[in-house]
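Once you scroll down, you'll see the structures, which are given as structure tokens.
Each value in this text was obtained by applying a stated rule to the coordinates, not by laboratory testing. Given the structure is predicted, the values throughout are model-derived calculations rather than measurements. Cβ atoms are built from the backbone, for glycine too; each structure is taken alone.
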Structure I
Amino acid sequence: MSNKKPKLFVHGCYIGTTGFNNHTRDFFREVSKTYQTKIRNFTVSKDWNGLEDEPFNKEKYLTPQDKILLDQQTYFDNERKLKDFPIYPNHLNNFDHNLNIVLAEVNHHYFYQNYEGPKIGYTVWETTRYPDQFFNKLKEFDQLWVPSEWQKLCNIEQGMSEDMIKVIPEAVDSKIFHPNPKANLPEYEDGRFKFILFGRWDYRKSTKEIIESFLEEFKENEPVDLVLSIDNQFAKDNLESTEKRLEHYNLSDSRLKIKHFPSREDYIQYLQKGHVFLSCARAEGWNLPLIEAMACGTPSIYSNCSAQLQFAEGKGLPVKVTGKKPAIMGEYSTFSQSDMTGEFYTPDYKDLKKVMRDAYKNYDKHKKQALKESKEIRDKFTWERAVELASIEIDTLYNNLPENKIEISFSEGPKVQTYGSKNQKYFVEFIDSRNNKVIHSSTITNNMWTTCNKQYYVPWIIKINGKIVHKFDLKDKIVKISLDSKSVGDTLAWTPQILEFQKKYKCKVIASTFHNGWFENLEEYKDITFVKPDIPTEAYAHYRIGWFKNDGKWDSGLKNPNSPNTIPLIQTATDILGLPYKEINYGLNFTPKEKPIKDKYICIGPRSTAGLKEWPHKNWRELAKKLHRDGYKVVNLSYEGFKGTNIINKEKLGWEDTWNYLHHADLFIGLGSGLSWVNWALDKQTVMINNFIPWGFEFTNYLTKIENNSVCNNCWINENFTFDPGDWDWCPVFQGTEKQHICQKSITVDQVYNKVLNILNMTL
């Protein structure tokens, strides 16, 4: 055990204008008073490279201490994608560091490995849940810092060990942010009451709703203004300015006073001089402007939720929240929608209007209270106090490094992690035992880890320094298998392969699907333990089954052995799990009930998740008319009602009732979608209208597939195309033309009807 102070190497975006950037600079300036520290900065622009071409006065922006701390720059390439950072050796600039602190952001999540020494992650996140890939990377740190108890709880609920998470709150610089009766700006001299809204035009921050609430609550003849500094130059709405956005949303009003990118000095005076600070976000990772306004003694309105309660709870003017909803992007452009998981809170905007009115009407009372709370904020949330808390964790981690130890795991790929206080080197080889081929090798030292990016089944041999230290063996081991998809078809296609895996490798399988109840009470699955998705599970190995992408294209060779669009759906699972391809079905947890319709009937599934899978609605109506004429009722089981006088809509049935309709039906006619797979799982005959995917790529048992190969077809298997599930109109060849979705449109009613008649006559 050593009692020396470690040297810190910090990896993060030190140069920038966001709240997190400001926090990073203030925090690590203070940290550097206690520890020798170097900062490795990455940014989104080459303009920062070398600190010579900043778009504003760098002498004011960066202190002399900053220039001592800063080490090197890494930036986005021309495609605005971060390339993998070079691994900086210990001798970089003669700075032999002991410990890494990584400012973890979701869009940089794949760069947090291969740093010498223990690693602390420090992240701020706004929703109740991290994206899975980001979360899995966070778990690889030796310790994770978050700014609030709320975020710690979110981490624990998602499956992180409580011992790993430390709360290191952000702070406020009381030398800058404090009450100042002498603060003065010319626009304040008109005698009007000033609400101030500073931040970014953003869905998460409820910018539009705050403005709407203000305009609805206060009449034009009332001497009340709303000062706005809400520019968002990164927004994807193609609106060039705040003025354009106000005009677009019919919110233009003379009482809205727009300030474009005020200087730091003006920003401080706005907070000090403004009457009431406004904030009512759906979620906050901290809310730096709010704590700065409170430190200035300005009455502050905020939504009563998320991380900001770490400092604001019991203070200011909170607005009620009415619940939570799935987080969506709105105008939020920093991440892609796939990165925005978890939930946002729902502020009560009626209550916001009441709170604003109260703040205006009873301003003197609220100002007096705000000045009292200002002292509490400035006394408790200091950067010195933040570093005191951080120092406890840094010193404890550094002074308790274990003796040399190697850990091996197989959670989403093989991984070797080393621990110890001695500088020992390890040459690690990941070998496929089937052909004795080295798949990946690397050299690491203590307190590092290395992994092979093959996350599907491989019978691994792991060598370290030329000696075999582990042979992969699943027998009697606990193995977790997770389905990465909520899709009905994916679930039904892949879950039987979990049972096949358990039989072949004689292991103890823990399965995670989004539809566990469909299988877990079946006799066939009695040896499988089902758990809810993302329940933390200790396991020897963990495999995820899904269709994965890499750089926007179908993955081939990392998580999927083969590109998902080139193989049958079931083979996606067999390839990942190291099984021979076999179409197998163990059914559903279902006991048939009484026949729901006494007459003969045929079920249809005319709806799908993408336009290219759908058959024209008029064709369905014509087909239903023909079948009705032949004495058959036609029952629609899709998720959405279907207009047609000869169609009975049962779109709101629960799953068991849906299965019962299919079980008793004379036939099912559908598309390449979930209901067809349900019918397959029930061992019932399916007529599938599908010209988008070739024969054999869906199931083959009890299947009659109708297609038309005389037109453009089977674009699914073309490796030049990557299906976009977010684009309903996706058609890689003819999108936007009259031939869009010609593959499905070309299949005629008579084609389907004649095939159906043949099947029905054969079964009579």
Structure II
Amino acid sequence: MRFGTKGGTLVDLRGKIDGVAVPDLELFSVTDWKESSEKICKKLRERFSDRTLIVRSSSFHEDAGHCSNAGAFLSVSNVQVKNVKNAINRVIGSYKTPHPKDEVIVQHMVSDVEYSGVVFSHDPNNGSPYRIVNWSSGDDTSIVTSGKGGHVFYAAAEKQIREGSQFYSVFLMLEKLMEIFDKRPLDCEFAVSNDGKTRTLWLLQARPLVITGELESNENQTSSLTSIASWLKQSMGPHPFLLGKRTIYGVMPDWNPAEIIGLRPYPLALSLYRELVTDSIWAYQRHNYGYRNLRSFPLITSLHGLPYVDVRLSFNSFIPSSLDVSIAEKLANHYLDKLKDQPYLHDKIEFEIVFSCFSLDLPRKLEKLKDAGFSRRERDQISTSLLELTNRIIDSDTGLWKLDIKKLGKLEHRREKILSSKMRPLEKIYWLIEDGKRYGTLPFAGLARAAFIAVQLIKSCVALGILSENDEEKFISSLSTVNKQLTIDKNKLSKDAFLKKYGHLRPGTYDILSARYDEAPELYFDWTSGNQIQITNEFSLSERQVSLLNQQLSDNGLCVNAKQLLKFCKEVIELREFAKFEFTKNLSAVLQLIELVGQEYGFEKQDLKYSDIKCFYKSKFQPTDVFFELQNSIEEGKRVHSNALQVSLPSLITEPDDVWSFHLPESVPNYVTQKKVSAEICIDQAKDKLEGRVVLIPNADPGFDWLFSHKIAGLITAWGGVNSHMAIRAGELGLPAVVGVGEKTFTELARAASISIDCATKSVNVLR
């Protein structure tokens, strides 16, 4: 069978699939309507009597074998028979220039609808054979088709859906349709009704799914997912040197790869991130700060090219080393259970799940552990260990973070010596990476830890009523980070001076394909106009607030007073951003040198993005054929990345079977400022389209700070936490932002033309 018009296909499918109904319909051409509208109206009145109708388009240019054009034309629902003529004329009007074969469908409206939506035979983004259901409660499929909402469920083609499960009949219908249309990719609209006696599956539309590129086979998908599930089964169980009876894998907890390098990074970017941060530095520095020793445990694993954090490792690393091991074990399992029960907290684990430092509201938070079976003695021990750890970090004279400042101070001098030396480019790469770790990411990891503690302490002041939310906003906006200075310098410095200072930055810090600011300045900046920002005065507390805060600090045993605490919070947050700014200079220089080495051996950047950073090391330790090593690394990287593009996995994996089917989770976004804005959106980041618009970017690192040199109205990201770079950055500038809306919501918002953001009420709405 071949696809015809929407209406013709529905007529042909009536009675073809057992257990699937097609609503009664009347189908006629636009030509027939123009010639015999009154006759048709009479027929409709006789056939449908007093039933509620829907009038739908059935254009020659939609849902046929040669095209889809889904949603291109009008449908009018909830039409009474007496008003059907006007509805038909409206639908025909949406055709603009009607084709002789254009038709109109008149159907009765399905009533008592439990849920409705669209089901796909393949992922429209990559052609992988995932059965995807996008659905919502009620009968309005436009909620889904317009991108205004709905839930999303993924199932691999070979996944056996249990009889009686919610989508069992929907998937059976889909498989039968694929048989009818000779295995052609398709999608269809459906509704499930229940009148209290009978549940009925209705087919509302079937159309071809137009996919560019080659389709992945069911066999290849099954092979990939079987491999991943098998590995997970072995790795998710108990480990002799780790607390917690199992683990969970996620893309956002802790060092959040989804935000920093993306869900499907190129192999070079992933290998650099692992080498510089998550293979060893993360654990080394966390242990230095008084937490459990997780050295020799890489934090991130690659599931066929998709980076995931081992959450058990992360939870272990947030437990003070001084805490009794039996309590620590109990605590780790509690954290894991809570995340499994509340997966929407996956980007807020430090604020909503783990107790990683002593904050002023910690005693109140720890009381919740009573319901989880923790005794008073156990809760007191947790509190004491966190207090000791926190005091060692925040002490005004001996705070651990002060040692990191000294390490960071050596980085620039050593980098200049390396770059000006006569070493081979391959040796320079090695030493820039090694220095980047020792004097860059190591102190950065420490300062980032201190900054997290600072933010927790500030938020605890809000929780106790010492500060208001407006006070918190004012404090953040008073920060003077290197990132805020960039926006100021864009207007103050000459072009050459600005690029000398900030030229190493690039959107996608780890991506060799992304141009540095000094390589393509006109791509990012408008040098003819400026974006003046308001400099916020120093934040200060009232005498009453100082008194309240001093009392709380003293009562809880923290080793600083109010003035010292604010000074600590301000300095470590600013220094975290500065450390990031400095170590990325090493990273950016490494990427330039990799490009230079590639040119020497005949490889372009498009090839080099598939390489692994470790292949550049081998010649440092032994004579090697560099061309051969690079070629092999690139070929392997291409294989892995090609597989990564075909695999879809949930953002949080709690069981091995999750790889076969999963719901896209609902996220709880992080709202920045208390402001509101309504504006058109911008998703392509073209500099001439930014002013006055809300910018949508999937994930953002410091290289995206160029956006703030333009007068954007707001910011939305798919990935990012409450203390992420973009959250801090937007707070500094007083820019309304929604950070970390999640994959599903981001996709929905990206389809809109304009949106409204109200940070005070924590809401985002599509306007059109």
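Listed values, structure above:
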{"quantity": "Among I, II, which structure scores highest (criterion: distance in nm of label points 7 Å out along Cα→Cβ at positions 423 and 687)", "calculated": "I"}
{"quantity": "For -8000 (helix-only ellipticity at 222 nm (-39500 (n - 2.57) for each DSSP H run of 4 or more, over all residues; to 500), calculated) the corresponding structure among I, II", "calculated": "I"}
{"quantity": "Answer label among I, II for the case where relative contact order in percent (Cα under 8 Å, 6 or more apart), calculated from the coordinates, equals 13", "calculated": "II"}
